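Below are structures written as structure tokens.
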Structure P
Amino acid sequence: MAGLDSFDGRVAVVTGGAGGIGKGLVKALLAEGAKVVVADVEQAALDKTIAELDTPDVSSYVVDVSSAESVEALAQHVFATHGACHALFNNAGVAAPSANVWETTPNDWRWVHGVNVMGVVHGIQSFVPRMIESGEPGHVINTSSGDGGISPLPYQSVYASSKAAVSIITECLGAQLESEGTQLRASIFYPSGGMLDTGIWSPERNRPAELQREKPGVPAPSIEEFKEAAAQAGMELHFQDLDELGQFAIEGVKKRHFIIMIDVENAEAQLTDRAQRYGKAELPFDLASIPQM
């Protein structure tokens, strides 16, 4: 049967796996008996995560997913070392500061789309042919976002458009894998369930020097600053536990769900509202509900 209903003894690769959502996925995979290759651009973060997990079933590999050559080297390493890849989690992602489209810079687009979109494409192009050739069942899971794939935030045009692209790429991939009669299946993973305390709040730490913004922008608040501002405003924030989120994602793969999202039924109302506005030839945003920058 195509796809995976068990991870026991299987080989999984997780990009952006040294922290945040990726680390939650890695921990959930290990708990299921998988051998996991944690791929990340940060060597120090990889070393820390591998030491923390402290198991022979996990290994690390430094990769820049925006580079086709780097991802191809990762795929060669995985298949040379383990002889297979059964689950590919294209999870690495970054974000640019909120801005009007005309106030974004070319490097905002080059960097974010290079990681978020081309990182997924590179993963598919390097791993999927090998996975198909193996004849073994497998799964490709691409991390998108409700901000883009479901209901984009207008001031996050760079990030939201990249995640919308990931969702469409995965829809096309899923249809192709099935129609071509392969043993692979695909899923879109929408991190959900509440706010997420991840590295996406401080993406500039990994931004290459050659892709820095060409002009100053409004700095994004840190997670601590955001929490403090919310508390002062009397807002109660709910943060989703990332380990539980990882476990939820793994269960979704085992159930062969194409959409993996906590409270996925809530997305129907959002998508229906957008579809109705499209049907009226309207801008598909409820402008009254959009907070001003």
Structure Q
Amino acid sequence: MQSGGHVKTGMSFSPYESTYGRYGAAKFSVLRQHGYNAADYDLCDTDTELYHLDETALERKMSAEKAAAQAAGIEISQTHGPWRWPPQDSTAQDRAERMEKMKKSVVITALLGCRHLVIHPIMPYGIEDLELHREKETRELNLAFFGELVAFAKQYGVIICLENMPMVNFSLATPEQILSFVQEIGDEHLQICFDTGHVAVFPGLSVGDEIRRLGDFIKVFHIHDNNGDRDAHLYPTKGIIDWAGFAAAVHETGFDGVLSLETAPSGEYDDARFEQESIELNKLFRSLAESRSGNIL
């Protein structure tokens, strides 16, 4: 939390989708006009042009994106690496293909002038490896995968941020499990992305308590809500998360980075409604993040 209770808010968006992507070259300026300070640049879809441009064209495009964000007063505070659903990590060939795309996302992140790249664990035995009793193998394959990726990212000054997941039968899902894994790797270029909604699907886990558990390992956030039954990406206050507890925990840990929303108005809205909801979402979240039980932090 910045001093005086002022927070930096960010928004996850892809230039190839119908949320902020609808504004084309003006997307960063509009994001700033809506009250946000930062962007979480979505690199999940490996079918976009970014993964197929040659080196020169990629550098040119990313330099233009970086310049546009800076001109608009927007920090590209984090990116989100490739994510495939359902998981496709079961074979060595699958994992090699994913590694290739992950390394490309590291390069793109660096070209954007961004230090933090959010990545999910690989899921070689699917999302229910605990029921299959394959958690040991899952961990070993992830250790090898992230060992290689972190070594590559270090060359570019990029910090890989491993994200907690919403799969209750997966062995690298809870904040505690992610923390244990990151500590085992033991490299400053592997840290944590804390996802509030992913915590909420686990009965008995408190977002505030888990933030305190992870402490300084948290470098970026994904912020959204749900009703505890699935990963719904609802606006804050539309689900079960204790947002006063969230604000208190963030304050106590001394986090001074960007609080980035991973929810947005529907891309199906017309421009007027999209703008109104985006502005109101930012105001809502700022009021939650800057107050604790009604008191300014």
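For FRET efficiency 1/(1 + (r/R0)^6) of positions 36 and 148 (r between Cβ atoms, R0 = 25 Å, to 0.05), which of P, Q scores largest?
Working: P: 0.40; Q: 0.15.
The structure with the largest value is P.
When Cα Rg over 2.2 N^0.38 Å, for residues 100-155 alone is calculated, the result is 1.52; to which of the structures P, Q does this value belong? Before the final figure, lay out each step's value.
Numbers: P: 1.52; Q: 1.33.
The read-out comes from structure P.
Just checking, which of P, Q has the largest value of distance in nm of label points 7 Å out along Cα→Cβ at positions 252 and 268? Provide the component values of the computation, followed by the final result.
Details: P: 1.7; Q: 4.1.
When distance in nm of label points 7 Å out along Cα→Cβ at positions 252 and 268 is calculated for P, Q, structure Q comes out on top.
Here mean projected area of the Cα convex hull in nm² has been calculated and equals 14.7, so which of P, Q was it run on?
Details: P: 16.0; Q: 14.7.
Computed on structure Q.
Every read-out reported here was derived from the displayed coordinates using simple, explicitly stated rules and does not represent laboratory data. All values reported here derive from a predicted model rather than from experimental measurement. Cβ atoms are built from the backbone, for glycine too; each structure is taken alone.
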